[in-house]
1. Compute Rg/Rh (Cα atoms, Kirkwood Rh) for each of I, II and report the one that scores greatest.
2. Hey, helix-only ellipticity at 222 nm (-39500 (n - 2.57) for each DSSP H run of 4 or more, over all residues; to 500) derived from one of I, II reads -6000; which structure?
3. Suppose FRET efficiency 1/(1 + (r/R0)^6) of positions 37 and 109 (r between Cβ atoms, R0 = 35 Å, to 0.05) works out to 0.55; of I, II, which structure was it derived from?
4. Here P(r) over Cα pairs in 5 Å bins from 0, in percent, for residues 53-140 alone was calculated and came to 3, 12, 17, 21, 20, 16, 10, 2; which of the structures I, II was it taken from?
5. If you work out mean count of other Cβ atoms within 10 Å over residues 13-20 for I, II, which one comes out largest?
6. If FRET efficiency 1/(1 + (r/R0)^6) of positions 85 and 173 (r between Cβ atoms, R0 = 25 Å, to 0.05) is computed to be 0.00, which of I, II is the source?
7. Out of I, II, which one gives 15 for relative contact order in percent (Cα under 8 Å, 6 or more apart) as computed from the coordinates?
8. Of the structures labelled I, II, one was used to calculate distance in nm of label points 7 Å out along Cα→Cβ at positions 61 and 133, giving 1.8. Name it.
Structure I
């Protein structure tokens, strides 16, 4: 199985993601410049965090018009797992591969801290190693991470199980203090209707080695392991 890690001008979490997939999890991962992406040779893709095109105009909006997104859209339609992390989530939203919008943080400030995230859909392709209600500790670092969806769309996301992660407190409950950016319903990550495209604002690659975490956590590995397991299952069909 092969995983493409898609790079844009301004991407800065690509090598972190590559290290976790390639060196820690021993996956066949490759860094691919967005103009060179050909998803026919890959079984899944990760769009890592950073500041694509300097976040000019709006975070992720310029990258969303890259030819790479046509490749990723086709791969998504073919059922291949696609993960967008932070700026990658913004790109997937701006391209329409994921529903809703990501707005400026309610504090109007860049937020960088560790958060607790509760798994809402333990049956997704990216949470197969986590049960519903599992709490993952991961860091965030963003300025435009406030997830928003209006009434009908929000209701359909809940009904279809497309809300994958929520910000919660230490007791596992969504609350205003535990919501770092003002996201509606404390939403930290969502999926497309089919469930194979997922985006989240927290950085699992920064919570995948205990040495790098003040909490000695490797919770982020659950997301990457789930993705790789899902690819393995899909390839056997």
Structure II
């Protein structure tokens, strides 16, 4: 999540020099978050930069109207490189269908350029980044939960196997003890069988405890 005095690095892709200069002057004075902008007029140059520096960029703002490849193509190329960096798509009021298409291919938000003041732009950058980072955190939590569930299922399967492997021979031993106890035995032999029965009972109790483990109360280490 963004926090006070955090630095947000924005990759700006826009062919309008006047608009970008105005945006940069406003954004770089933004408080409490610090916003730093890296600007490219041509989308292909921005994509080349992104391929080599994706880890240093927090969010991308791209205009629709660009030379050569338009903003839709740039958004597609960004999503081929990374799904983690949020994209804000700038369009005009006459091209709202294009904005919808941008959202379908991976843009996180869009703004109508001529109707968007710099304050709205900065607020959208901060809020979109917060949402993206929250979504990433939730995905990590869900992944840990899924891995914990798989780990639990594997342990349960192992316990079932262990109990099964123990119960069969234990049952056979108990039957054998019962047969032996019906024979004429010395006091020493009877004593040995009694001790064996006691040991078997302890083993059965441990197997039952193992089988009855409540996995919902187990804490797994962070994955």
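1. Ranking I, II on Rg/Rh (Cα atoms, Kirkwood Rh), first place is II.
2. Label of the originating structure: I.
3. Answer for the origin of the read-out: I.
4. Clearly, the read-out refers to I.
5. Top value of mean count of other Cβ atoms within 10 Å over residues 13-20, among I, II, belongs to structure I.
6. Details: I: 0.50; II: 0.00.
Corresponding structure: II.
7. This value belongs to structure II.
8. Source structure for this number: II.
Just so you know, all these numbers are worked out from the coordinates, no wet-lab data involved. On a predicted model such as this, the values are computed, not experimentally measured, just so you know. Cβ atoms are built from the backbone, for glycine too; each structure is taken alone.
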